[in-house]
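Alright, structures below, take your time with them.
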Structure P
Amino acid sequence: MNHHLVVRVVSKLLIPFILLFGLYVQFHGDFGPGGGFQAGVIFAAALILYALVFGLDNARKVAPDSAVRVGMATGVLLFGFTGVASLLGGGNYLDYSALSQNPLGGQHLGILLVELGVGITVCSVMIAIFFSFAGRNHRLDKLEE
C-alpha cells in the first residue's frame, strides 16, 4: 500500500474538502437542493475513500464500530425527538411551527434538526455497510491464520 504515494497524498488533500462540501450540503439543505441524506452519503464517501487508500484497520480507528452504532441511534433519536418536541409544544408530530414562538423560526429549527438526524444516520449506516462488506475477507483471513 505504501507504493501508491500519489494516491495517498491526493487523498489527504481531498478528504478535508469532501468533508467541507458535506457540511455545505448539510446546512444549505433547507435553502436549496441537498440536505441530510446527501450530506450523510458525502461524509461516508470521505471515510470510505480513507479506508480504501489507508486500509480498513486505520479507518476503523477513525470510526470505531461503537461510534458508528451510536451515530445510527443518535440520528434516529434526534429525528424522533424533534417530532416529540413538536407534540409537547402543542402541535402535531413534526409540526415545526410549534418549536418556537416565531413559526418561521420553528420551521427552520425543525428542518435543521431533522436533516441533521437524517445526515448522522445515513452516514453511520453507510459506514457500517461498508465495514461489513469490506471486513468479510479481512475476518476470513484472520480465521485461517
Structure Q
Amino acid sequence: MNNKLPNTTITLDNVEKVYEYIFAPYVKHLKLSFLEIEEGRVVARLDNSAEYQFVTGALSGQVLMSVIDTTMSIAMNTSLKSQRGTLSQNNNFIRPAFGDYFIIESVVQRFGSTIAIGETKVYSENNKEDILCHATSTFPLK
C-alpha cells in the first residue's frame, strides 16, 4: 500500500476530507461532527446511538476510547509538528455516559521536541460540569 499521511495541518476547512482519507471504516461509522478546530485544540460531537451502548444503556467505553483517540489525533495534526500515531492513552471513566450526545474536547498540553502530550475531556450534552471521561495521550513527533 502506498497511501501516505497528508502533509498539511488539519483545520476546520479540511477536517472532513482528511478524516475520510485517514481513518478506518469503523471510525468513520461513528460520524463525529467537528465543532471547533484551532492549533492544538479540537472540539467534536458524538451523537448517541443504540449500537454504541453497553448493556446498561450507557455509551460503551470502547466507543469512548476510539472517539478520544480520533479527536486527539486530529488535535495533534493541527500543528506543523505533525505526529506519527498514538504512543499511549490513559482513560479514566468517571461516570456512566448517558445522554443524547457527547462533547469531546482534546487539547495538546505540550508540543515537545520529540513527543507531544494531550488531554481530552468528554462531557454529556455539552455540560462541562459533568465530565464523563478524562484521558491523557502521548504522541511521537516527526
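FYI, it's all coordinate maths here, none of it is from the lab. All figures in this text were calculated on a predicted structure; none of them were measured in a lab. Cβ atoms are built from the backbone, for glycine too; each structure is taken alone.
Given that mean count of other Cβ atoms within 10 Å over residues 68-75, derived from a single structure, equals 24.0, which label among P, Q identifies that structure?
Numbers: P: 16.6; Q: 24.0.
Source structure: Q.
As an exercise: Kirkwood radius over Cα pairs in Å, calculated from one structure in P, Q, equals 16.8. Which structure is it?
Details: P: 16.8; Q: 15.2.
Structure of origin is P.
One of P, Q was used to compute Cα Rg over 2.2 N^0.38 Å, for residues 44-115 alone, and the answer was 1.56. Which one was it? Intermediate values should be presented prior to the final figure.
On the way: P: 1.56; Q: 1.25.
Working through the options, I get structure P.
From P, Q, which structure was relative contact order in percent (Cα under 8 Å, 6 or more apart) = 23 calculated on? Computed on structure Q. Hey, helix-only ellipticity at 222 nm (-39500 (n - 2.57) for each DSSP H run of 4 or more, over all residues; to 500) derived from one of P, Q reads -6000; which structure? Computing helix-only ellipticity at 222 nm (-39500 (n - 2.57) for each DSSP H run of 4 or more, over all residues; to 500) on every structure in P, Q gives -6000 only for Q. When FRET efficiency 1/(1 + (r/R0)^6) of positions 52 and 84 (r between Cβ atoms, R0 = 35 Å, to 0.05) is calculated, the result is 0.35; to which of the structures P, Q does this value belong? Answer for the origin of the read-out: P. A value of 0.45 was derived for FRET efficiency 1/(1 + (r/R0)^6) of positions 28 and 60 (r between Cβ atoms, R0 = 30 Å, to 0.05); which structure in P, Q was it taken from? Attributed to the structure labelled P.
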